[in-house]
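Values in this text are rule-based calculations from the coordinates and carry no lab data. Remember, it's a predicted structure, so these values are computed and weren't measured experimentally. Cβ atoms are built from the backbone, for glycine too; each structure is taken alone.
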Structure 1
Amino acid sequence: MVLRLYDTAAQQEREFVPHLAGTASMYVCGATVQGPAHLGHLRSAVVYDVLRRWLTCGGLDVRFVRNVTDIEDKILAAAAHAGRPWWEWAATHERAFDAAYRAVGCLPPSISPRATGHVPQMVELMHRLTDGGQAYAVPGGDVYFDVRSYPDYGGLSGQRLEQMRPGDRGHGGAGKRDARDFTLWKAARPGEPSWPSPWGRGRPAWHLECSAMSTTYLGAEFDIHGGGRDLLFPHHENERAQSRSAGDGFARYWTHNALITAAGEKMSKSIGNTVSVDALLRRVGGARLRYFLVAPHYRSVIEYSDTALAEAGAAYGRIESFLRRLAERHGTAPPDKALPRGFVEALDADLATPAAIATIHRVVRDGNAALDRGDAGAAPAAGAAVRAMAGVLGLDPLTEPWASSAVRTSAAAESALSALVGQLLRERDEARALRDFVTADAVRGRLLAAGVQVRDTSDGPTWSSARNGRVPCARS
């Protein structure tokens, strides 16, 4: 099979054929760094990380660009409210987003351009549009794109121009030829950052930024433009209109992931129903959180709930448990170079991760059955296949960052177990000192039921479990 992707512009799946042989170019709209990352932000990052890994697995050199919007009305407002410089506020939250991406196993982008670093390219793009008559400046220094100059405006999102409403909320709009024209350049305002331009000092508008940054690094025509479904209109519609009006072929495939909802509402700061990434990482860890985001199809809405998160964690735990059980008996199986056919067919069919993960769990069940019957050939083969498939999805428990995370978790669990057993053994010692042998025997029985064996020696009691060797008890 060959990879087929659902192209939003075509409203159907299309065979993926790279613009340049041997290379895949991707631009994904990154964060507007106005505040901390929440769960909704991570879905797009994980979806396109999986797509990137699959393209790489297919032998392509993937050039992956994910931008940072570090100048925007919301950033300026949030920084002003906090009483902090806008640039410091943006940089602080950019680092927090990068940490969140790493925490769920996303590979770093080929480059992560900031909007503030590409103002000259934006000014040059505006020059092309104003020279061609598709954009115009008004008294005061604002520059607008004339939506009626682009006949296919609305073609990406499937909207009709006559049914559209003005999109520049919160911006003056004085001098617009049409209320639906969108802003390319905002004239400088007192106290706000600004840059020089032929139309006076000002700053770029959001839509202009992505057109300039994507083509700067990927060329006038590139393969895939991705982002969340909420960006389809007006952001992506406007990008497409201004870039093609300037003569660029721009994106050949448009892909959009569905959103995460909570109680049926889009997860959003403005609604106030977001879930902190830091809190989720403390609760379930990065690997289980990534599984929660990968398991549904990228074009399906994820309804967040504690139950759904727990079920995803348990499913990932079955994969992890099989591989660790296999390692204890036969050593660590290296990933297989060949992927099972069902897995390949699933991902080639518009990145159908539910079917791909179902294949992983089927092989896990077969592998556990092989371990149960002592099949020293089939069990390692299953482990190698599981690791190969999980690796493509960024979920292999035995590779970084999950391998070291598992070691840290294991060490923490052993420390907690040692503290709890030590406390119980001190209670047993106290009972024995009072010749309360019924209580002392009951404590020993509770430990034995939990898989902890106690042995009395001349140096004091020691204990052991299936997870560790014999450990001396620290006396009070």
Structure 2
Amino acid sequence: MRRFRIPTALAVSAVLLAGCSAEEPQPDPSEPPTPSASASGTAEAVTADAVYQDIPVHLEVQPVQVVDDVALVRVAYSLGDDAPADAQIALGLALKTATGPNGIDAVRLLDLDAATVLLPGRDDTNQPAVTRDGLLLTGDETVSSEGFYPAPSSDTVSVLFPYFGLVTDVPVVESEEPLPITPADLGRDGEITYASVPVDVFTQSLDDSSAARVTEDQATVTLAADVLFATDEFALTAEAQAVIDTAAAEIAAVGAEGAVTVVGHTDDVGPDDHNQTLSEQRATSVAERLGPALPGFTLSTEGRGESQPAVPGQSAEARAANRRVEITFTVTRPGAAVSLEQGGTGALPEATGPEATGSDVVTVPRDGDDVQVSAEVSRVGAYLVGSLTVARDTPGEVGLLELFGTYSQGLSAGRGLSNTTLVAGAHNATLLADGTRYYPADYLRPGQEEGSDLRSTLADQFLSVRLDQGDRITATVVWPDPGGDTVTIDVPDRFRLTDVPVD
């Protein structure tokens, strides 16, 4: 029986990035020509070995060629030496977005030095300027893909593949010659739009009293009004004082001296004018507590009543999320995560699923079946990159939908992500440190229409695969770096891995 690995729109396989190294690219007459010496100089291709379920795969990422503000990314794929003779992989399905066309439109460039995500260019019909076919990989053949992206600002860039992991330190080379192909060669006509968006980081206190988002150099710390005030009051509670003092200490630690703005928000219960006044009063109460701890900062206050809800709806959960006070300020380093430690103990909450330590494997129940999860974490610049390997070592198939959580686990955990990501992605694989939960880094993906933007995670976003005995997949996650030589990886209600070494 032929071994044929073709993921469907609801069954995509994943891979393990085993390692990367630079080596001289080997020409292949079946491939498009590699960059010329005038374009790439002494820059070398970067290679990586991966496993797609039980099939080894070899990747060769050519130096990224840049002309003006456009980058061309070219990758060659081949089966590993140990691949079964009849192995086949449909790369055009494995490397696509969940709802997109066949092709490699889910491959993203990360300029981590500049804290930016570089997305495939798109034409006037919102179609990606990338290779668009099945890319069937078989036998000794080499399959290649091309894609056009905005030019990185750094000398090297990382390439994030679905299920193939993160390939780092790919050279970026300016070329004086025209690029060897154009978007029209890939079937895209007309003007191509390129999007380069900032990497955002999102953290949340373990007691749910506060959360923080950093976009570029702008930080917003959100304090839950239900912790700060009694119903319809603006006098601070005793608990509020500790929460605000923690926020003040973090602003002093990571903020650039200057303006701090405190904005009060209410829910939609009660008259508009009453809510407007209450929001102003609450902002003033928080600012008065912050001020003495921030002598180098200038504080201002605003009240916006019920006019800017954080989440839509009139449920009790939505209204609780909308009752809040937001503190905005400038951070000294773009993308710096905000710690939200409460009480100074840094103690971990009780695990809500099975637990293992270090490089050990944790067994996670899946509807009567089990999978085994292990992790490796490495430091890449200001970020941590995790490889979460999921394996099946017993007979029968098992599905992985919702292995990393669902959209029903809280409004704050959703963060504006798509339903596909919330059901089948690694969005809820978090780090715990110093009283803070660090979520995977994310970014705001531009939409076709105003107001249609959605957030995407710097993590595998479509892991709806069924594992046979002996299969494995690996989800890659990029987190803000909380510091330290070890980390705790926690997926609420699923599993926890403590004291994982950071390489």
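Calculating distance in nm of label points 7 Å out along Cα→Cβ at positions 200 and 224 for structures 1, 2 picks out 1 as the one with the greatest value.
Looking across 1, 2, the calculation of Cα Rg over 2.2 N^0.38 Å that yields 1.02 traces back to 2. Upon calculation of Cα extents along the principal axes in Å, for residues 160-383 alone from the atomic coordinates, which of the structures 1, 2 produces 64, 51, 38? That value comes from structure 2. Kindly point out which one of 1, 2 the value -3500 was derived from, the read-out being helix-only ellipticity at 222 nm (-39500 (n - 2.57) for each DSSP H run of 4 or more, over all residues; to 500). The read-out was computed on structure 2.
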